[in-house]
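So, here come the structures, one by one.
Rule-based calculations on the coordinates, nothing more; no lab input. Here the structure is a predicted model, which means the values were calculated and not measured. Cβ atoms are built from the backbone, for glycine too; each structure is taken alone.
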Structure I
């Protein structure tokens, strides 16, 4: 699904909303999630009602290996983001089985 499809769906679902406004609403939601994700350095949780939550975790640097050469290397510290859907959303996904 791309931004154009999302904007069209929002236009069709919300009375009085134009496609351009739907696109702007989607982009605003993405920016909000990005801003919330970097608020806390150690851990952030972004919850979207009826959908699920994104959890951002900080991972310290660690020793790893280059898969091509097998040479030891230090992996830089980074943040990892995971998504966990709520049980109601999982039930909806599996309701068609």
Structure II
């Protein structure tokens, strides 16, 4: 995941395909992101958890999909299964 700090209404970038053990492949066609159609993450709570895991984590923002089954969330490479989602939060 890449974070783009840009407040423009649209943003263009060239996507890359990255496979383990191989060089990234850059596509020639740019992708345009629209701010009004792109989710915006504003906070994660709690900020820190136990080393044992099992903590409930809530991501807050805007434009989220309400179907929690569409999310794949990894925290330090460990799956955090989404259990609930609204347009402004996702919990795993």
Structure III
């Protein structure tokens, strides 16, 4: 690990806040997985979802395209178990 030098109290508070939010999200994910009966650990889920991406493009014609990458089999199963809608729902073209 490398040392983190925070020179002001506000930066220390910010780092503590972000850390607490991350721990809260992790705990909520663990709780949701437990409720859904998933066998996968939170660590595995976070590792598997880390490379997943989304793209939002603003075109010169004034339209906007949002696209989410196709999920892997594991990602799709986790989302299904947790009740997350299919990715096709997120593939939209919007006009301004």
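If you rank structures I, II, III by distance in nm of label points 7 Å out along Cα→Cβ at positions 36 and 52, which sits at the top with the largest value? The partial results should precede the final answer.
On the way: I: 1.5; II: 4.9; III: 0.8.
With respect to distance in nm of label points 7 Å out along Cα→Cβ at positions 36 and 52, the highest-scoring structure among I, II, III is II.
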Legend entry - Top of I, II, III by percent of Cα pairs over 19 Å apart, largest first: I
Inset, instruction - For the read-out helix-only ellipticity at 222 nm (-39500 (n - 2.57) for each DSSP H run of 4 or more, over all residues; to 500), a value of 0 was computed from one structure; give its label from I, II, III. - result: II
